[in-house]
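Participant: Pasting the structures in now, so scroll down.
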Structure I
Amino acid sequence: MPQPSRPLSRRAALGGLGAAGALAAGAGLSPALAAPEPEAPGLEEARDRALAAIAALEARFAAGDGTDLLHEHHPVRENDPPYSYEWPLSQARAASSELAHAPGAPASLAQQLASRDRAQERYWHAAGGDTGLPGYASATDPEQGAHGDYFYDDNAWVGMLEVEEHLITGGARGDVARALEVYALLRSGWDDDPSHPAPGGVWWAQTDWNDDRNTVSNMPTAKLGIRLFQITGEQEHLDFALRCVDWTREHLLAPNGLFWDNVKLDGSIDRTQWTYNQGVPLGVEALLFEVTGDAAHRARCLEIVDAVIDHYRVWEAGGPLDAQPVAFNAILCANLLMAEAILGSDVPGRRITAACADRQWTGLRDPKTDLFRRDPSQDGLELLDQAGFARTQALAALPRPVWRHLT
């Protein structure tokens, strides 16, 4: 397994940076790390921004035909499916769900949440996929209902949101039984052929056109398993989660302390380093520390945090972090907040999230429409981008007691 080289701790550079800025410069830290992040808006302003982003999503993407479903693009493109794919719908649902826990969130969000819940279930395919177990399919329409390939990561996001809602509301919301069904599906996706390169791991999808095993199919599976262990006390959930963690660290942990994307059946590795592939692993390690008390998991989490701060230059406007897909950054921010709630100020989750959300709002938003615009010349917008934008704004509005339960 590649051993990551641990960089000089960037957390220490994030404290008081007035006079310390000169010390940081003298120590050879990059300008992005030596400069303090700009002052972020308070929770009330962040909430109002999130409400505007979600209202823009609803106004531009809602199908408006009584199905509660959303469109894939705004404006709708000629070859679009009737409704969005499951993955962007799940992220739009997460944005509304999390904003509902912000101080002062309007009661009217409850109606939108109910609508998102109904839309989510239109993708549930009870007949089962290749492994015979039910799950969320990638598409739905009036004629066929839920159909299409099963993506294991898509299912994991839904399962984790069910658990998140259960934990935040004390069981008033969130379907743990459905999360257990999803987890059974994810476990059925383990590659059990010992002849494969890097044997083991959860496949990315049930398809005949892809044979990758990904960080994003294994670490979210692990996180859901740990959460279900916390809720049920059933050891088998934790055991399989640890199996996924061990496989991912052995085969996809890069020397810079971040995770590559996937292993292919010919043994080659896609070395792309997406931000969501760093967020979920650091969240998993924080949760494992909370569950087991093993300090090795705390250390692993902090190593990933250091690597994230170093590699993505998190305070830099227009830097590597801002160039990542906005929905991926929302997942990173959710896990940073959760890790800070567990490990304390060694993880600057609130500051990174607030700075990321503020840069999106001030520099990557069309002020006339409140739609996300990375490129002002772009033609149209994907639901996934607006959902990720809205979710990041919602995360910046959340109070500390909510952070510990985020997915």
Structure II
Amino acid sequence: MPKFVFIIILVLLFSSVYAQDNERMDDLTFKIAVYGPNDEIFAWWGHAALIINDANWYFERVIDWGINSHPNESFVKDFIDGLIQYSVTSSTHRVNTYINEDRDVTIYTLNLDRHSKVIMLSYIENIILPENRYYDYHEFLDNCATGVRDIIDLGTGGQFKAAFDSFPGRFSYRQHVLRYTWFRPLSDWILSFLMGQNLDEQITPWDEMFLPVEIARNIVDFSYIDSSGVERELVSSVQLINSSKNRLPVLNKPLVTWPFFMIAGFIIMILLFLADGIQKKYPRLHKILMGISHSIFGLLFGLLGCILFFGLLMDNDYFQQNINIVFINPLLLIIVPLGFLYAANKSILMDSGKLLQIIWSCVFIVSLVTLFLRMLPFFFQQNQSVYALILPVAFALGNVPQLLFICIKKCKGYRALVKK
């Protein structure tokens, strides 16, 4: 009899705990917050977080995969070196901060059953522990948005990934990145220059959800089968908290920017030819203007070549398979002192003006060769913007027309000699 009573008490105790656990799950509401871009470089592509609302305790906490300890001035350097670590944290929802920054804020309330909530909550409680919270940041594979994406997949028993990882997405990684930089021409060109061919490969909608806005795009119409076999729409409601008033919109598809850079390249080329055209009338001014021009472009392209070169050495996959390193590399820094020598009307061992023409002509020829290589199926890097700018500049600084004229003249002279 006492044993029977003990069993009944034990069953009632577990039933009470189970009922309390179910009630607790019913009090919890899971939401996805999607924030628009901000001014810092690591926030250009927006932000996402998971919100857990407890109706019983009138408490809301945010699970954020986007907390970094890198000040703005070291972020780019650490990014190139592949040394960035982010952490997962639990904190209160400071929505007013995002509103004051004039960022879009949209909240998506998730329609989850108790089983999904238990799984997600258990996972969250584990990853926010001090020994588990840090992870190696990756701009495409492991960031604030992929953390949110992955926990949605966990809550739906893998159905979310299965629905979006089996067919081609809309754009490549490169195209998605450049959707956000179209109004920053210099940054747009530099990012396009640094991104390698591997970022032009086809990706799936699952991969595209490295961007918060793509998560929002895909969850609104997604349905899944819950633990009881019932089909549920994942999102039960959408609430627009704030709409940016002064920020330029994110493009739905990437802008074709290479024609704009080609126009810029031709304008620079014309200005360089005009500066070169004053040689007979103002020889001293000509040397100063052309020498400074050589040094400036040598410095700019040489520094970019250094960033790309060290990025390749660090095995950062943002830079891999990048054909730009062939014609824009650290060797171009030699142009800087040569330009100053030309401006000062000095030479060492060889005429600095001729040496500068040879270097820029080589840049032009190599760029042209790699451009034609794009006709081959295994060269598909989308670096048209790079060619659009570098070819006109190298054409003018290398004084390619003059070299072509000299070559043609020598060829005619050689043919005439052969005929004699």
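Bear in mind these aren't lab numbers, they're just calculated from the coordinates by the rules spelled out. No experiment lies behind these values; they were computed from the predicted model shown. Cβ atoms are built from the backbone, for glycine too; each structure is taken alone.
Participant: Tell me which of I, II gives 23 when you compute relative contact order in percent (Cα under 8 Å, 6 or more apart). Kindly include the intermediate steps, with their values, before the conclusion.
Facilitator: Working: I: 23; II: 15.
Computing relative contact order in percent (Cα under 8 Å, 6 or more apart) on every structure in I, II gives 23 only for I.
Participant: Right, another one. Output the label of whichever structure in I, II has the greatest value of Cα Rg over 2.2 N^0.38 Å.
Facilitator: Sorting by Cα Rg over 2.2 N^0.38 Å in descending order puts II first.
Participant: Where is FRET efficiency 1/(1 + (r/R0)^6) of positions 47 and 199 (r between Cβ atoms, R0 = 25 Å, to 0.05) largest, in which of I, II? Please list the in-between numbers first.
Facilitator: Details: I: 0.00; II: 0.70.
Top value of FRET efficiency 1/(1 + (r/R0)^6) of positions 47 and 199 (r between Cβ atoms, R0 = 25 Å, to 0.05) goes to structure II.
Participant: Another one. I, II: which one has FRET efficiency 1/(1 + (r/R0)^6) of positions 159 and 351 (r between Cβ atoms, R0 = 25 Å, to 0.05), as calculated, at 0.30?
Facilitator: I
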